[in-house]
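Before anything else, here is the set of structures, which you'll find just below.
Just so it is clear, none of the values below were taken in a lab; they were calculated from the coordinates. Keep in mind it's a predicted model, so treat the numbers as computed, not measured. Cβ atoms are built from the backbone, for glycine too; each structure is taken alone.
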Structure P
Amino acid sequence: MKAAVVRAFGEPLVIEERPDPEPGPGQVRIRVEASGLCHTDIHAAQGDWPVKPNPPFVPGHEGVGLVEKLGEGVTHLTVGQRVAVPWLGRACGRCEHCLSGWETLCEQQINTGYGCDGGYAEKMLAWADFAQLVPDGITPFEAAPLTCAGVTTYKALKVADVKPAQLVAISGVGGLGHLAVQYAKIAGATVAAIDVTDDKLELAAELGADLVIDAREENVGEVLKKHGGAHAAIALAVNESAFSAVNSGLRRGGKLVMVALPAHGTVQVPIFDTVLNGTSVIGSIVGTRQDLAEVFQLHAAGRTKVIHETRPLAAVNESIDAVLQGQVKARIVFDLGAGR
């Protein structure tokens with residue numbers, strides 16, 4: 001099988017031939033159809049974060065494909081079913097976090113494309129209990145971005161406890177942000193979308209944003225305050241200054257939900273203003289299996305649109321460059337079946 005492999009941090013990925021992986025107990029082998037390019041994959045390939053993967057490895061945590069082979073003990077999946085493999089590749093299932101519905105905080109978790117090989121390959125392994133069935137009517141190219149970009153922003157809005165008629169700021173309209181705008185509208189919120197590129201601001205408006213803020217020309221905090229201040233701000237832009245800007249636009253009691261992970265990023269939180277205004281700063285990491293099931297359910301019902309473009313896996317390095325240069329409108333999805 002072909003796979004795009006990180007051989008060394010900061011170096012271009014290498015397309016190479018590898019043997020088909022064999023599923024162990026509780027695992028399945030998947031013939032990958034589509035795999036989304038998430039900024040996390042770029043951080044992984046560059047070794048940006050304090051906890052690093054171990055090269056060589058195959059990135060990708062938005063893999064979608066057909067079950068091809070069952071490992072020992074797998075009885076709830078069958079060959080030929082379409083499944084998605086998210087960032088949460090496996091959790092222990094026994095700790096306090098797992099048992100209380102917060103499996104994404106499990107300290108024993110293994111992350112797809114980071115702690116184990118991911119979806120930038122024609123075939124991949126997944127733990128069967130964490131491979132999510134994709135409902136009929138959702139293409140693999142739609143399902144791939146929903147598997148991370150969708151479930152991550154959906155969960156962030158849950159963490160923010162967004163309610164109808166509240167003002168919600170979406171900072172960064174791209175692969176994640178374009179879905180966050182839609183989930184906020186589904187929740188009944190008034191949505192302010194913030195970005196620094198014309199095409200993304202236009203996309204946000206097309207998807208129902210009530211207010212678009214061009215951070216190149218406008219003071220984000222001042223604009224939000226003119227509209228009463230944001231009840232919640234979902235920080236998706238991989239830029240430290242964007243976190244501070246949207247935090248300054250919260251109303252009293254508002255919540256800043258941090259999602260994006262700039263390399264070595266830090267944000268200065270003004271203690272006096274935070275205490276006086278009763279604001280909160282919260283971290284939100286991806287979503288659970290139940291969250292992803294709900295994301296798929298919404299999409300199957302026609303409630304969301306996934307804006308994406310497909311490219312061959314051979315274009316992986318050019319695609320990464322395009323993301324880093326801000327040239328991608330929403331999501332790139334690699335077509336792993338193109339050469340078959």
Structure Q
Amino acid sequence: MIPKTMKAVVVERFSAPLSIREVPVPEPGPGEVLLELAASGVCHTDLHAADGDWPIKPKLPFTPGHEGTGIVVAVGSGVTRLKEGDRVGLAWLYSACGRCEFCVSGWETLCLQQKNAGYSVNGSFAQYALAKADYLALIPRQLSFVDAAPILCAGVTTYKGLKETGVRAGQWVVILGAGGLGHVAIQYAKAMGLHVAVVELGAQKARFAKELGAEIAIDADSQDPSSEIQRQIGGAHGVLVTAVSTAAFKEAIGMLRRHGTCVLVGIPAGEFPLPIFDVVLNRYTILGSIVGTRLDLQEALQFAAEGKVKATIETVPLEAINEVFERLRNGEVQGRVVLGIAEKASTESFRRAGAH
């Protein structure tokens with residue numbers, strides 16, 4: 001039986017501690033389903049949302065979270081794609097219009113009418129969440145709810161970014177940063193048949209990158225990354241910038257070989273200069289990449305289900321969210337933190353679904 005109320009994380013004021021509140025469980029309307037959440041990854045975007053960092057701010061109060069995994073426990077009218085008991089994931093792209101030039105051309109993540117989980121609508125830092133049935137990802141049975149959670153944002157974001165570089169199997173990609181995004185990007189790049197070089201700050205992080213499969217790991221504290229990449233491989237066919245540092249964005253251009261592509265997925269504050277002469281003369285391509293489509297997400301999940309990609313995960317209870325945010329602010333999280341919201345056998349609905 002679905003309860004009347006649930007526990008949820010609520011942002012009541014920007015840049016203030018988050019509250020844990022007892023709030024009503026929502027009811028699904030037409031085209032919607034209700035999820036009972038098992039886990040939710042924590043992303044830097046959640047922190048930006050709670051701090052009101054970006055020009056378009058969420059409407060207060062709201063519940064963050066866009067890496068939510070769980071099962072369908074109620075279905076609204078008109079829903080035919082999903083049924084009760086289905087294992088699903090709630091990602092950043094909560095919904096889009098489905099009719100504009102971006103939606104119909106495979107770029108639904110650019111839809112001007114899109115809604116985003118944990119930002120423009122309540123998200124997954126709660127025991128239950130509403131979702132649009134057509135925009136939920138199906139989680140393969142081989143993948144646990146905890147392991148699937150980071151794939152819903154960190155995974156699909158880096159996977160899509162790598163696709164956008166245009167780097168083919170056997171060519172070189174450089175990944176800037178081996179943190180929450182970068183450490184899964186390394187694994188996706190290897191699974192896609194790419195040669196991988198990584199740039200990080202500190203010998204320990206560089207070693208971690210090599211453990212994940214990087215063939216070259218450069219410690220930017222003791223080496224000049226651009227010079228080293230040019231010396232060792234003659235420049236990269238593509239560079240994926242996951243680091244949240246404007247210095248990293250500037251450095252990335254110097255790592256490209258002629259006709260190379262630099263893709264930006266990290267979102268630091270500020271701007272970075274471009275050497276226009278070099279960009280024109282060397283025919284560089286510089287582009288941004290924002291998460292991925294529903295198809296990209298299913299592909300990203302399948303890589304993980306096949307055991308080719310696995311995030312480094314620390315699981316903590318929902319009540320630890322303020323501590324997790326503080327650690328994110330201080331750069332003290334390696335890999336990803338996942339909020340454990342429900343154990344596999346904690347409720348009747350999870351037992352019926354055979355969830356794990």
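For this structure, a couple of remarks:
- Structure (P, Q) behind the derived value 16.4 of mean projected area of the Cα convex hull in nm²: P
- When distance in nm of label points 7 Å out along Cα→Cβ at positions 186 and 306 is worked out for each of P, Q, structure Q gives the greatest result.
- Among P, Q, structure where mean count of other Cβ atoms within 10 Å over residues 106-113 as derived comes to 15.2: Q
- When mean count of other Cβ atoms within 10 Å over residues 194-201 is calculated for each of the structures P, Q, the largest result comes from Q.
- Among candidates P, Q, the computation of mean count of other Cβ atoms within 10 Å over residues 58-65 that gave 30.0 used structure P.
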